[in-house]
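Read-outs throughout are calculated quantities, based only on the coordinates presented, and are distinct from any laboratory measurement. This structure is a prediction, so every number in the text was calculated from the model and none was measured. Cβ atoms are built from the backbone, for glycine too; each structure is taken alone.
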Structure I
Amino acid sequence: MRGDKNKIALIISGGLGDSVTYVARLQSLLNKENVDKADVYLLNTYIGVTYMIVELLERSPIIDKVYINRLPAYGEGYKKFVDWREDDSPLPYPIQKDYKFPYDNKDIKWSLDILEGVHNPIVIYPYTLGGSSWSKDEKYVRSPKEDWWKLLFKDIKKFGGSPIVIGGEEEFIDWGTDDVISAYTDRDTFFHCIPLILNSKGYIGIASWPFMVAHYAGNIDTCVLWLYNFMWKDRHLAENQDKLNLFFEVPSNESIINTMGVLK
């Protein structure tokens, strides 16, 4: 018997961003059910990010075991079975206040090496291209083109910031300018960018999982270009939105820079 009465069985699916949201809400669910931990049953994820999701889940101290592509049997003895798949948004369970994502000493060292001597670092995530089979087709639906970003880098630098661009292997770009610091990672090191974001002075990017790292921390100016899939907005937002700025159309550089307190 896998389950026990001191745990719940949580069923989830979706992308990495969905899993980020669910992990941040999980403590609220456990509190309500008066249990300490959950086993997570992960279904129907995109193969390119499945193991990233598993790593995220396994790093959580309140998740006991992770099972892939199977449902729990109702005779397995859990206190409760909870289904958080995509059509059943877990909004009754608030995101944990000041939620901090897990990372280790290797992630900290990498981020501190990037940040050494950098004045007013602003982390930027312009594109998400590896999260689903259709991500590349949506590149310019979810984000402006590269020339737009290069002008933003220049303006951030003009106002005293240091743009640091992050992304994965599929998202690497040689920007060809000294206006930006490149801090790309691969699938095995994507956790590196978490302490990088948490130690920055601000975050600017599209509606993808890195913005949640800044937003859930509660103390980082966070600017999100939410140009597509507006229907999922409420699922991913914390109750505290004091530092959050959402744009549903491509904004002016001035509007973005005004969201960054360190650049005013």
Structure II
Amino acid sequence: MGRLRRAAAAGLALALGAAACGPGRDPSLRYQAFVPVVLSSRLPKRIPWQTRVEVTNPGGSPAVVRLHRWPPDARDAEIEEYAVAPRTTRGIPLRIPLFPSVSSFLFESRGPFTVRAVVRDRRGGGLALEVPVLDPGQLAQPGDTLRVGPLLRDGEHRSHICYTFPGSERDAVPFRVRSVVVSAEGTPLGTFEHPVHGVPEVIEDPWTRFSLHERRPIFVEVTLLGGTRGRSPVWGLWVYGIVTEKATNVSRFVPTTVTRGRRASGSGAG
């Protein structure tokens, strides 16, 4: 366990210690796509899940696609550019650290492109889990609320959620968020204000994390309050949830919806 903790600390230090100025919006890059979960699981006694990410250029001219990984496995891999020939598809190297084991990808380009991301067992076989690829304009800005669910935790299912964001936010995080847990019937079960730190954060067991004694179906409603470093988000925050059948390890994403709210007053520490 000590070795795992040291690896996790090293991964977090890499993420938080990258270059001083993170990427912002580039108006010349009119097309974007955000992949909220990119993983390559290498934990002992766990299924070796891995995301396959592909970019397609549907046009008749060569395209250059800029990729922001967060976090990357090395500083020089945080921002890279990939040439994509006309009407072709190319795979994108993952280059994500062992700890944290989940990254996000933000793609930008001057011309149209499409992205496909699929989670598979790298050993082969089994069903693929299609990752929802988002327009980063869908992400929550301060004052917006993301609702994810229903999440299930019983004899047949397990669920987890992840607070995720693109690398453009690494100078704004930690984020301040309010997570409200409600039952499937709409009964509030708890409200928690907490930080989301410098890398995507997986909550393996939301019931334990939010001190819920009954494993009833739940929704989690996450409001982005702002950043703690006095900097406004570039694109913002996303939360996804996955439900897995224990017997088969077949997984699915549950819906995430966003409600636009009044912009939070002040994004600095309060």
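Brief remarks follow.
- Rg/Rh (Cα atoms, Kirkwood Rh), for residues 52-91 alone - structure with the largest value, from I, II: II
- Origin of the derived value 2.3 (distance in nm of label points 7 Å out along Cα→Cβ at positions 172 and 228; candidates I, II): I
- Read-out FRET efficiency 1/(1 + (r/R0)^6) of positions 108 and 196 (r between Cβ atoms, R0 = 25 Å, to 0.05), computed value 0.60, structure in I, II: II
- Label whose coordinates, when helix-only ellipticity at 222 nm (-39500 (n - 2.57) for each DSSP H run of 4 or more, over all residues; to 500) is calculated, return -2000 (choices I, II): II
- Ranking I, II by distance in nm of label points 7 Å out along Cα→Cβ at positions 28 and 44, the structure that comes out highest: II
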